[in-house]
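The following blocks contain the structures, represented as structure tokens.
FYI, it's all coordinate maths here, none of it is from the lab. Predicted model, so just to flag it, every value in this text is computed and none were measured. Cβ atoms are built from the backbone, for glycine too; each structure is taken alone.
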Structure 1
Amino acid sequence: MRRLENTLRSRLERLEPLLGERASLAPDRARAPTPCELAELVTSGLGDEARLRAFTEGLCAIIEALVEDFPHNIFWDLDYPARCLWDAGGPREMETFARRVVALCRGFGVRSPLRFRYAHDFFFGYDWARWVLREPEQRSAIRPFDAAFLDYLEARQQELFALVASNDAKYSQLRGPEFRNPFGFSREPDEEARLHQALAREDLIPVKAWRLDGDPRWHLPFADLRTEAALRLRLSRGSSS
């Protein structure tokens, strides 16, 4: 079995200190894989040099964007997104895939006018499941990182930019260090971790990003179920937790 070349391995290893504790929602592990472990897991060291290099550069770009634009991100399960990157095709297709994911991180993250605190809704499939559930007959075959869904997210990003620019009641212009939270429950770090750990135990995460196949599911009202779980855990705004 061919392993990653030393130069590619070194590129990935340099990212490890940036990821903190690498918390995972997986039931069978306490930590998400390091970037190098993830690359070995996904590629098994197979593929020609051009594909391995494109995959490594794409994975590094995605992780770097997450670190920079979602510095408060808690859960670092990227097995499924990494597998989608590898399965995108040849080097050009992988480059395109990574570029689009990076651009979405830039547009939704803390350095943009949207200032969402976490990438959990994207990588664990809440955005995707809600979108599919609106028109299941047309969308049920579309996977969480397929081009059609990325098209939607890019268009939605522009819609949200316009709402923020107009100081919309729900998507208003933020001031100071505030993070955007359009949800009816707290998303402070401790509460965010408790909520999603509970959802993982109850098998209510739409995309199991800790699995290479992701096991994507859209058929349940995952967003509503998450809100209900937050209420059970007393994570609604203004309540004690």
Structure 2
Amino acid sequence: MKVILLAGGFGTRLSEHTKTIPKPMINIAGEPILFRIMKMYAKYGFKDFYIALGYKGGVIKKFFNKKFFDWNINLIQTGRNTMTGGRLKRLKKHIGKETFMMTYGDGLSNVNLKKLLKFHKKNKKLVTLTAVRPPARFGGIKLKGQHVSYFKEKSKLDEGWINGGFFVMEPEFLKFIKSDNTYLEREPLEKVTKKKQLAAYKHEGFWQCMDTKRDKDELNKIFSNKKIKF
């Protein structure tokens, strides 16, 4: 199964690092967070990677210029200024007609990816997201059973769950993405929510994004102490 990794953003909130490297190449306990994300997928047998490059993509290319294990790594330039939805749409010809996984290049979790995939196939929706319980400073989603009834990125809702990334998607979802300027987290996911085609897999375990220096420091602490391994 193909795993799409969005790794092209500017990472402006971590500008002390991203002036010289892209955000997914920031080290967490000695390894780029992107590499740790890939190891997480490989642990469950998902090793067919398609990395959507943008800002300072050459740094990522340089890192992966040698062979890593038995992984298949495809590095694809998707435009310096392309938004998250646009990056995914640009990979349409690589995705083909099969179910695929997708995540961002700046978050780690111990979600069971095989259970996530099984859940997606059982529910037969266009998109499944991993719902997590975050710090209160994030937005939220409303759930009705296993399905998402309302999706709003970084709103002030206090429902206890947010979009933690780690998606499983059907290729038909790409038709909801208009252009390079489309944010995945806005119109596309809001539209499939209205069509009752967005499911949520609830994950109560470890999840941590890397939006700020505080987040990065927390991840460094966790992985340096080997509380989470992959």
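A few comments on the model shown:
- In this comparison of 1, 2, the computed figure -7500 for helix-only ellipticity at 222 nm (-39500 (n - 2.57) for each DSSP H run of 4 or more, over all residues; to 500) is attributed to 2.
- Each of the structures 1, 2 was assessed by Cα Rg over 2.2 N^0.38 Å; the largest value belongs to 1.
- Structure from which 0.75 was derived, FRET efficiency 1/(1 + (r/R0)^6) of positions 180 and 220 (r between Cβ atoms, R0 = 41 Å, to 0.05), options 1, 2: 2
- In terms of FRET efficiency 1/(1 + (r/R0)^6) of positions 12 and 196 (r between Cβ atoms, R0 = 30 Å, to 0.05), the structure with the greatest value among 1, 2 is 1.
- If relative contact order in percent (Cα under 8 Å, 6 or more apart) is computed and equals 21, the structure in 1, 2: 1
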